[in-house]
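I've put the structures underneath this note.
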Structure I
């Protein structure tokens, strides 16, 4: 079964969605390690004010008032706790994720894409890491198991940036409006950080289609 999820490191819903998808796959006896994370360039360079408190950035980007944003933060924080991780929105900082996606493509080439993605998301929301600070990115790369010198070189490799852009364009071709976006066997789609039961239903649908295709063959 092919399971793809488009995601960005500064998207809190992506953390929730990945965890809920993982739980759904585990319930069905499927290998959650097979989830392929793909780049979605949510915060391109030039639109991000590096280091700005996330609250300020989101109010500037989406409007609304601080009380409403704080209510959203509480909902997401509680949802994270239910899934076993901590989200600290008052510590989180805005950044361009372009370089992070370059390094993510490098990590994927080394078989460490999922681990790198998970580490960056935790760093952003648990530790307040600024994800366009290159030294921070290199430190996180090393923690994930990537050689620092090679990671530093990857930041200047056009091929890795091309890979990130290609995955983003792929999402655009699928008319993806936001992340996380999950596609199962290129046929069954789940948009957003849906409950685990919703992911499970989609996975069962894909499994049934596989079964019917096998019987028809």
Structure II
């Protein structure tokens, strides 16, 4: 029980910390593209209260107990009129989020190669790797308000992009909340296996991490 709670605590801390770094990178890339709105709104802060609302914190807590690296932060507004190229800038800002998690996962994997799997630090790095790989994949989902929506939309032809954006804004966060509700029910009731856990186990195997 103690080992389970310690691991769950690591999942919670690492998930929250990684998501804060995610938002910091978003703000820095937005500033590079010409818009300092997020920075002025406090996106560079490392204070968790600045980045998480009650629902987001509860979701991270429950799914950390399930040992799943899933979650999001509050969205920061941007002023597209400040961008030098609105479409390219929006794509780069959105892409920087998942790439941040993939970079942290890669760095963790690289350090693990030299530490082995026996030390406490190695176990922490293993959680850091799996959480960030999961977060990177999660934020690539083309659902509002995740980064994957803007990434996918920008890659579509403009005509289709506008229609997809309209559809996603019409339904808002409900598709994402439905997926989160399924994951929470899978953990709290144990009536069916976690779809996200199954999918990420497949991803881990493809990356040679299983």
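Quick note: the coordinates plus some simple rules give every number you see, no bench work behind them. Given the structure is predicted, the values throughout are model-derived calculations rather than measurements. Cβ atoms are built from the backbone, for glycine too; each structure is taken alone.
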Query raised in the report: Here relative contact order in percent (Cα under 8 Å, 6 or more apart) has been calculated and equals 31, so which of I, II was it run on?
Result: I
**Report entry** For 3, 15, 25, 24, 18, 11, 4, 0 (P(r) over Cα pairs in 5 Å bins from 0, in percent, for residues 89-176 alone, calculated) the corresponding structure among I, II
**Finding:** I
**Report entry** For helix-only ellipticity at 222 nm (-39500 (n - 2.57) for each DSSP H run of 4 or more, over all residues; to 500) computed as -18500, the structure of I, II it came from
**Finding:** I
Report task. Given a value of 3.8 for distance in nm of label points 7 Å out along Cα→Cβ at positions 33 and 193, point me to the structure among I, II it was derived from. Result -> II
Report summary line: Highest-scoring structure on FRET efficiency 1/(1 + (r/R0)^6) of positions 49 and 185 (r between Cβ atoms, R0 = 30 Å, to 0.05) (candidates I, II) is II
